[in-house]
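Coordinate-derived values only; no laboratory data. These numbers were taken from a predicted model, which means no experiment stands behind them. Cβ atoms are built from the backbone, for glycine too; each structure is taken alone.
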Structure 1
Amino acid sequence: MKSLFDRMACQVITRLFMLLGRVPLDTGRRLGAFLGHLIFVCDSKHREIALENLFHAFGREKGSRQIRELARRVFCGLGQILFEMGWFLRLEKKNFHKYFLIEGLSNLTRAYEKGKGVLILTAHMGNWELLTVVIAMTGYPASIVVRPLEFRPLEEFFIRHRTRFGGKLIPKKYSMRMVMKSLARREMVGMLMDQNVDWYDGVFVDFFGRPACTNKGLALLALHTGAPVVPVFLVRDKSCFKAEFGPEVPLVQTGDKTKDVEANTQQYTKVIESFIRRYPDQWFWVHQRWKTRPYHLWPRK
């Protein structure tokens, strides 16, 4: 049962975002970019994480100034998310097509027609929170696997935010059974596959030339259910948002479960990397993606 504090805090958070939502989208983006620039200047911890990640990823392709400018644009994009979320709370269904462009929808349609449900591969690109609009626009029933937030009032706000136009949320912990039930009902299930996990939850695959411990859940589900995996990413595009559904990722199935899980997880990660390379300033570089290290790279005592 929610406490009085939780209810009041949730109301304050909602009203704050509703206030931000009064700002027109274009103006909000400019204000958000300015806010992100200030955070880039003041938040040395996350600035250094982003710079280190970007140097590892693009150090052979870009100079120091280019990488620093790229990191600054990453923070500008993160600042824009606040105003975009406020704007989203005032968005009406009749205006979806005014602000959201979908490409490659036929890739999703072909996968859905197989009758096994669809596993949606996605990542923290652009404003990933607005993918719920894209899902609603497809017209297919859907669920999203999420990690609940520890601060309950903010979690309550995000539950309302993410389910505003339909769809359901599946808590990440112990989600496998719920996902399989959703697939059995021929639903789509979205999974974010671009964050670091502990060694016991993932497998190490190549990501920008470095071993990254990656959640193996999507590969396990695809192998167990035969549900097709279709990638979709949402990015900012001029004055609107653009969602791209990519071709179905072919399933590697040799009979060796361990190798198949690794091979399929590697495929999914390469799809994500390829898209990030197209829009490097729109990925969540402030995350410690390579935090978990393979055993042979552990520091010696």
Structure 2
Amino acid sequence: MPRPVVVILIHWNQSRPCLETIEVFRSQPEVVRFIVVDNGSRVEELSALKADLPDDVELIEVGRNSGFGPGANRGWERWLSDDDGPEWSVIAPHDAHPGEGTLAKMLDAAEGRHVGLMSADVGDGFTPEVQPYLGTIDAPATVAEGFEKADYPHGTLLMAHRDCLNEIGLFDERYFAYCEEADLGLRAQAAGWEVGLIRGARVYNQHVNTPAPIVDYLKERNTLLLLADHFGPKQVAFRALVAVWQLVAGALRPASRAEYWSGPARVYALRDAALRRWGPPPDKVFALKK
């Protein structure tokens, strides 16, 4: 008998992909309920979503772009408010498609283990890891199938157990987006829960619609927040020096730049981390060109 799962999708300005994702998830027998969190979409996109949203899908309107973590929290709060609801929930963006049998494979892998958080396999051959002096890194995979220990679950398809979230809390909303999964994973492990990635339980999502300066800003700023929260000032200082070195190297040698490199965004990130300004990126970052 399928084990029940609630699916929570975070939607922003992509009504058609969101509706398609709902139908893809319907092919997973474990899904018993859908919650869509709209993160302040444009009027036309929200109207299009409402017009075609199936009657059995609950819609939560945040009213603004609150970020991935805060949006996910609104969905989790709704799920957790029902004490008799399913033990497991899935968090995913509006365009993440699970492969055949993905949820069943994940639940099978967690059977008999004290798993609090786990993610599906994006197929890149890497395992999410947190390095105390660098932050989140992609470590080589160590297993070909089933449960693989990870420091955190990625947000492409994240499955959470209600007892774990009730114990450790939800996403830290200071992050807005990026690194919030790492913070949650480290908190879960500190509380004694297992965190992992399930090899062979595939999810497909190849789109990053966020502009490069915003991605670069959030990754740089939030990495320093993550290290400050979980490691210490020595690690933060080292990572800040690395960020400055990368900034100078990228300015002098464009070929060395990472995929989402933005010099001005990195300057703002270092400034705001030093001033402990968290939450949404400032308007100046949104205004930057790639």
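Can you say which of 1, 2 returns 2.5 when distance in nm of label points 7 Å out along Cα→Cβ at positions 104 and 128 is computed? Spell out each step's value before the answer.
Working: 1: 1.6; 2: 2.5.
The read-out was computed on structure 2.
State the single structure among 1, 2 that was used to calculate percent of Cα pairs over 23 Å apart, giving 59.
Numbers: 1: 59; 2: 55.
That value comes from structure 1.
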Using FRET efficiency 1/(1 + (r/R0)^6) of positions 48 and 240 (r between Cβ atoms, R0 = 35 Å, to 0.05), single out the structure from 1, 2 with the greatest value. 1
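Which of 1, 2 yields 18 for relative contact order in percent (Cα under 8 Å, 6 or more apart), as computed? Numbers along the way, then the final one.
Details: 1: 23; 2: 18.
This figure was derived from 2.
Suppose mean count of other Cβ atoms within 10 Å over residues 96-103 works out to 20.6; of 1, 2, which structure was it derived from?
Values: 1: 14.6; 2: 20.6.
Label of the originating structure: 2.
Taking mean projected area of the Cα convex hull in nm², for residues 40-199 alone as the criterion, which structure among 1, 2 has the greatest value? Before the final figure, lay out each step's value.
Numbers: 1: 12.2; 2: 10.5.
Biggest value here belongs to 1.
Can you say which of 1, 2 returns 1.6 when distance in nm of label points 7 Å out along Cα→Cβ at positions 232 and 248 is computed? Please list the in-between numbers first.
Details: 1: 1.6; 2: 2.7.
Only structure 1 yields this read-out.
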Which entry (1, 2) yields the derived value -15500 for helix-only ellipticity at 222 nm (-39500 (n - 2.57) for each DSSP H run of 4 or more, over all residues; to 500): 1
Top of 1, 2 by mean count of other Cβ atoms within 10 Å over residues 136-143, largest first: 1
